[in-house]
Each structure stands twice: as C-alpha cells, then as structure tokens.
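What follows is calculated from the coordinates using simple rules that are stated; it is not laboratory data. Model, not experiment: these values are computed from the prediction. Cβ atoms are built from the backbone, for glycine too; each structure is taken alone.
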Structure I
Amino acid sequence: MIGEFGVKFKSIFVLLNLTLLLFLGILIMLPLFIMDSSFIGPFWQSNWPFILILVLLLLGFNTFYFMNRKLFLLLEKEDWPALVRYLEDVVIQRGRYSSRLVRLLANSYLVLADSAAVMSLENKTAIAKPALVDAYALVFGTARILGKDISGAVRFFAVRKDKVKGEDKEWVRWYHAFALLLDHQFEKAGGEFSLLARVSQDGIITGLSSYFLNGTIAKALPEKERELREISAQGRERVLKALPGVKGWEQEAARMSSEIHAAVLSKYMEETGRWLYYNE
C-alpha cells in the first residue's frame, strides 16, 4: 500500500547513503593504506571519474530526498488528509501534473473514500496532461464504480479498453465487463467475461470472470446458461492448472491487494477462491 512507500524510501535513503559513502571512502582512503606514496597520485588521477560519479550520485539523491522530505514524512505517518492537502497544493494549485504525483494524489483520495475528488482530479488532469488519464485508467475508472457512477464507468472503460497497453490492458477490459454487469447489461458483460475466461493469462482475471459467468450472468441469461457455464468451467480448469492449490490463489490475491483499485474486489476474490477450490 502507498503508506509503506514512505517507510521503505526512508530505509532505502539511509542504506544507499551508507553504501555510497562506503564506496567513496574506499576509493579515497584505500591507496593511503596499501600503496606506496608514489602511486597515490596516479591512482586518484585514473579513478577520479568514479569518485566524481559517486559524489554526484550522493548529492543528487540527497537533494531529491530533502526536496521531497515533507512528502515522504507524510507518507511515513500515513496522514492522508495532510498528504492530500499537500499534494493538492503541489499538483492542482502549482500545476505540477507529474505522473508520480497525480497517481499518488488519486490513490490518496481513494484511501479516504473520496471518489468525487478522484473524478475531479481526472477532469483537471485530462486538460493538463490527458495521457495520464489513460495511464491510470484503473484508478480513475474504479473511482466511478466506488462513487456509484456505473454508467459513467461503463463509458470510461469502453473508451479505454482497446487503448491501454501493457499489463493493465486486461484489467481495463475486465473492469469494463464488471461495470456492464453492475449496469445490468448482462449479455454484453457475458461476452466480455467469456473472452477473458478463455484467453486471459492472468489467474485472477480468469477466475473472477469464470465466477461471474457461472453465477450472476448465467442466472440472468437462462437461454445461454449452458453455454456460459461451459465457458466458466473451462476458465476454472485453466485457473486450477495454473494455481493448483488455494494458497496460490491467496498469494495472487494478496499481491493484488497492494493495488488500490483492487479494494473494490476483495469480497469477490474471497468468494471466487471458495468457488474455485471448494465447490466440487
């Protein structure tokens, strides 16, 4: 979770400083102890680029840390209201719409369950840096679901399900299907979940898709119940092959829990795990 970032960064800051100082000390002091005085000058002369690089790294890293010290302190304390106020000043008031700060502000809003603020940030970001809305589509789209703007979530994910690249692509498509389900568009949701149950390489996505196909959607579409349950069974078998034991599913679910957008899915992940492994 994002609060762990501050604690980890502080530890990394101390460790990296000690490491850089150690290497710098070795390069500077070692020749004084193991070399003849006539070789000290040539040694430093030949190794001065490494010494300069270490000094620059040390200065650059410490400058970065102290320039952002307040941010890291608030993260370490997990003082979300104060963190939001600080980030709103930096991002919205000063116009620093950097990728890192926008994501952190959106996540902080979600920690405080302030979906309206996330959507407001989305609108501002769409004007300042529209590419970031697509980059963090999972966060912005999930806020619509949490804020009960289901039709808005359907439109949001529909626009982006074929635009988003990388590892988020399947999740954007899955959330589109989930939003369709919440909007009672069962046939469209069934089509999306069926595709994911068949082809997704992500065990969580395949499992969740198969679970909804077997339950809510199969019941809502009795004329397609047999077909949907067959696809669901195929998806379930794929998950059981990839994650043979329930511990594998729980580990994947725990990994997902670190993603703020997955907060909306915790109940469904538990239900899906029981259906996958204990529903003979």
Structure II
Amino acid sequence: MRLWRRLMGLTVGGLLLAGIVGGSQNAHVTPAALSLLNSGDLVILDPFLGLFQYSPGSGKVAPRGDGFGLYQGVDLQVATLGGAESIFVTQVPRSAAGGARLVRFNPEGREKGDWPLPPGKKRCSGVAIDAQASVAYVVSPQTAEIFKLDLRKPRTSPRPLAKISQEGGLGPMILDSKRRRLLVADVALGVLYAVDIDTGKSVLLVKHVGEPSALALDARTDELFIADSAGRRLWRVGLASKDPAPQVFSKLKELREPTGLTLSGDGTLWVGDIEKGRLFHVSLEGTLVGTVKL
C-alpha cells in the first residue's frame, strides 16, 4: 500500500493514516516529501513527526517545530514571499473532526498562518506556490478539484480553479511558470495533467509514469522529473517537446518507495525513500552520489 494512496484514503476506505502506518513508532524519520531552502539545506516532511532539516554540509538532521498536533502532513513546498522564506504544508486531520488545510511555517518550524479548505474537504494532497503572485494551489483528491488561495490573507476562503473529470487520485503538483500552468500527477492512473492557471482548463500531458508520488522541475533545462513509487524509479520528461514522453532517468537498486523529490542548486536530485527512511543523492546522469540514513 503506497504512501500517497494511504494519505488520500484511496485504498483504506477513506480512513486516515493514524494507527495504520508506523507513525511515531518508527525508529527513523520517514521522508514523505522534500523541498529546498535557499541555504541549500533540505526540508523533510514526516507525516506524523513534523518537519526536519538536513544540512548536506554537516550531515546533520534536526527537527523544526513540534510536529503537527491533531493533523498529519501530506506535501510541502518552500517559497520566499515578501523577502521571508516560508514552508507551506498541506495537512489532513487525524480524526473525523476538522478539515484539510494549508499551513505556513517559518524556517524554524513555527506556524505563521493557515488556510482551511472548504467545509467537508477532509483530504488534500499536492501544493504548488506561485511566489510572485502570492498564491498557493492545493489539490482536493475527493472531488478532483484544484483550489487557489491568497497567501496575503490567512484564513480566507479558497477559490476553485479547476476540476479534472477523469481523475483516479490527484496527488503531487508543481508550477510550470514558463507556461503559466500547473502540472498535476494522478497517482492511481499514472498520468500527468497540465492545468492552465488563467482558464482552469486541463489537458492530459503524459501517460505511463507508474505511481507518480513527487515532482521536480528544472527550469534551466526545461525538464520535469517524476518519482515513481511503485516502479522504484525516476522519470524525466522534456517539456519543450510538442509531444512530451517520459524516459527513465534513474532506476537505482537501492530505491524501495521514493516519495520525496527536490532539485538542488547544481541540478542534482535528492530523493526521499519513505520505506527505507533514507535520502538518496542522484547525479545529473542518474547515478547514485550518496545515501543519508535518517
């Protein structure tokens, strides 16, 4: 049972993760999602234990904040708004009470604001931040909707942007600012949609990418990288192509369930493996550079 399916309730009858996965009983940090700070350090999301920071320079892992209380984390993205670096985390309630929300943290892990999804939305998945517009986009897999949130006004109601009718389980999402669109992965169907952020119209962009659990975009090379948690591999998609097709970028024998992915400043990739509790550093050629046990 893969992480994104569990978090979205796709294979557990809508039940949330509390008590189903090891949670705080785990002896290691489980890297469900990754993002990069301006310093080059990684922010790691453990669904139960909260946020952690890994410094490649020192090799140290340190907690940031005191966890998520009555919530559990699903996805995150680091962004700088108004000169302040922030960590944005989508969260779902551990119990039947409460609804899904987006929460803003400072780099030390202190909560600085939240945006609830509409009433009845108890699940959410991917998040993408448009820092220039001070806007966040959040996926609701229950209804295959994407909501738009004004980051200048915490606690304000989100606005619907798009609804994808043929979804199986929308998950991670990333902003392709060059083309003013969101790239949204369907974890169950193994496809990728492109959603126009001006019109909300969506098109099927890429098929046959396994179980896409994380996305990373290299704006310099115009390439998208996809972590396939079921296929235990990384895909690469050239976005400049008129008919983009996925190519296997890396299939490391060490990978078991890659669920986190982020691009470093030099173009190499960091992969979080939730089953092994490790970070894998992957070169520009798709080979293994190093391994970090969390």
Structure III
Amino acid sequence: MTEDSYVEAVERLGRGGTPVVSNDVALSASRLADALAGFPGTVARGEEALQRFDEELDALVAPAVALVGVGPDEGLRTVSIALDTLAGAAGGTPRAHTHMAMAVLARAALALTAGALAWNRLEAVARLASVVRSDGYGPAVSVLADANLRHLDVFGCAADDGFRAHVAWYSRRRWRASVGPLSTDGQVELAFAEADVLTGMLAVGTGRDRDLYAAGLRVSERRVEDRLLARAANPRQRPLLRELFGVTEDNLDARLSDAYAGLTAGGSMTSFRRSLHRTEG
C-alpha cells in the first residue's frame, strides 16, 4: 500500500478507473474476511488485538472511502458488497474468530458511514444500511442498526471505549489528512459522532428497545443534532432519509424525533430542540 492510498484511488477515479478501484476494494475485503475466518482467537483486548489486521483494513477502507466520497454511484454497490463480505465473516454461530471479526466489521462500517456523512452522500449510507448480519439465532439485522456492533467484546462491551478507539484509529491513518472534509481531528470526531448517533437512531426503530447508549452524543450533542436537522430540512437529502428509515414523507419527522429520543448518553433521554421542518428551495 502506498503512503497515500486514498489519493491514489481518487486519481484513478478521476481517470475513469472506477473498475480498478472497485476491484481493489472487493479484493481487499475478500482477503480481510479470509484472514478473519482463519483467525484462531486471542486473549489480547483493545487495539492490541486489532492491530494485527491494520494493514488489511487500511487496504480496504482507504479506497472504499474514496468511492464513497467522490466515486460514481456504481462504486457504492462495490462498497456495500465489501461490507457484506466482512459481515459474512462476523455472522453465524459464534466461533473463535467471531469477536475479532465483529470488531473489524464495526470499525469499517462506522468509518464508511462517517465518510459518507462528511461528503453528504446519504445514498451511500443507505447502501451500507442494506448490508445485514445474523448471529445465527435471531433474524438478520442491518449492520448499521446492529447494537451488538456497538458493545464489542474486544473493548469489554463498553460502547464508549469502542467508539473512542475507532475514532483514534481513523485519525492515525497516513492517508486521512487527504480526505477533504475529514482532514482535521475535529472533523473526524464530529463525523464519527454523527455516524454513531444516526446508526443508533436506526437501531432504536419502532418497537425496539429504548435507552440505547450513543457515545457520539458525548462529543457534542448540539452540533450533531444541528447536522441531523439540516439534513432533514435539505430537499436533496430528505428523500434519502425517508429511504433510510423506511417511512413516508408525512411520517419522517416524527420517526426521526422518536428515534433520537430513544438514545441516551448515560443521563437523561434526548430530544430534538425544535421541530424538524422542510425548507423549500
């Protein structure tokens, strides 16, 4: 992998090289999934446990972020397929490698969601949300709405620890400074916070458990909330939110408010500070 694999992928995309970048993403996902499936397990925890997969995850995430950010729509399908490949390694009846595979899947899903939000490409988030995982016991659930991917065994099931580790990992990437809307640590933290909150809102869908812990709320609740409100008021992004949450126009605002109210940062329940509304134009 080159020093700036993200820039290399962007340059290829600019030259019409979407098939090449897409192939790189798919191949990296397959290699990473194979490595995870063959992993015998470990007693290590936290970043110490995940570091052994850093190179493979870098090779996948860097070009995938390029596809999500500046690639054509057909490239988004490749990214969702790559995530589905990881979901396959993390699904089914738990085995020796499952906890590690779940941590890698969670990191990739959050990083790609944050990238999509930073580039205002909710269509990419919708693609990612179409990827599902099953634990072998219950029905399959979207990897973006899978609460088990927030409380990872590798991080002692502590959502805060996992979230901070994912943010720190992304911030350390050699190529990260080249990603326009994620070039500073503050931008990374806010994008990951919004990704954590939005996916939490998907996880507390109608009929699901309330009081889901969302580590992203601790970063800056008001700024995250403002970003979500702005998306709901944006004529281009609003239809994508309807698709993501599976509701009609008339029900979107209530659905978003209800889902947001189902999150907690460890204290009182959350709620939107003002009603969601649509801005014409």
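Could you figure out which one of I, II, III the value 18.7, 65 for Rg and Dmax of the Cα atoms in Å, for residues 51-202 alone was computed from? Going through each structure in turn, the value belongs to I. Each of I, II, III could give helix-only ellipticity at 222 nm (-39500 (n - 2.57) for each DSSP H run of 4 or more, over all residues; to 500), but the derived value -500 comes from II. Which structure, out of I, II, III, was percent of Cα pairs over 29 Å apart derived from, given a value of 28? Computed on structure III.
Given structures I, II, III, which gives the highest value for mean count of other Cβ atoms within 10 Å over residues 107-114? Walk me through the numbers before you get to the answer.
Numbers: I: 19.4; II: 14.1; III: 26.2.
Sorting by mean count of other Cβ atoms within 10 Å over residues 107-114 in descending order puts III first.
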